[in-house]
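What follows are several structures.
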Structure 1
């Protein structure tokens with residue numbers, strides 16, 4: 001192969017690879033949720049997306065608990081607290 005063709009072919013292969021990664025990541029995210037949690041006087045909201053609403057809601061709930069729960073015991077307790085807002089939609 002000529003040296004002048006190596007760079008354009010390499011760039012085309014890299015773009016195809018990253019395009020596939022982007023496409024496969026975006027198609028796997030079928031649901032998006034916005035969850036707000038109140039715990040021990042604090043309140044936080046988070047967004048998450050996943051393959052289904054249940055997974056997206058759980059992920060957003062865990063993320064919302066992060067800044068307001070301190071330590072493993074509080075994180076578990078916060079995760080078990082019902083959210084004050086749980087808004088999910090299909091994407």
Structure 2
């Protein structure tokens with residue numbers, strides 16, 4: 001019979017894997033929005049204020065991840081910072 005600690009550790013590994021996959025997928029799923037704003041110049045319904053805050057929050061979390069050596073935060077929020085920065089730049093250039 002598995003101890004409670006071993007059962008929890010096994011569940012944590014599954015949660016860790018799911019979290020890393022999600023951390024990769026989030027920025028990837030934002031790429032279509034960036035494509036629409038930058039390449040197609042389609043900005044209707046896209047809020048500069050909202051995306052600017054997303055950019056600020058992502059940069060904050062990325063820096064926090066560096067300072068605290070949290071690989072998941074860095075892996076998720078540095079790509080987000082680039083993509084959201086591109087969206088904000090595309091909105092500002094319209």
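If you rank structures 1, 2 by relative contact order in percent (Cα under 8 Å, 6 or more apart), which sits at the top with the largest value?
On the way: 1: 30; 2: 36.
Ranking 1, 2 on relative contact order in percent (Cα under 8 Å, 6 or more apart), first place is 2.
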Item checked: Label whose coordinates, when Cα extents along the principal axes in Å is calculated, return 63, 26, 16 (choices 1, 2) -> 2
Item checked: distance in nm of label points 7 Å out along Cα→Cβ at positions 23 and 39 - highest-scoring structure of 1, 2 -> 1
Next item on the list: For the read-out mean count of other Cβ atoms within 10 Å over residues 31-38, a value of 16.0 was computed from one structure; give its label from 1, 2.
Entry: 2
Next item on the list: Work out the source of -29000 here, i.e. which of 1, 2 gives that when helix-only ellipticity at 222 nm (-39500 (n - 2.57) for each DSSP H run of 4 or more, over all residues; to 500) is computed.
Entry: 2
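A value of 17.1 was derived for mean count of other Cβ atoms within 10 Å over residues 55-62; which structure in 1, 2 was it taken from? Write out the running numbers ahead of the final one.
On the way: 1: 19.9; 2: 17.1.
Corresponding structure: 2.
Laboratory data are not the source of any read-out in this text; all were calculated from the coordinates shown. Since we're looking at a predicted model, the values are computed, not measured. Cβ atoms are built from the backbone, for glycine too; each structure is taken alone.
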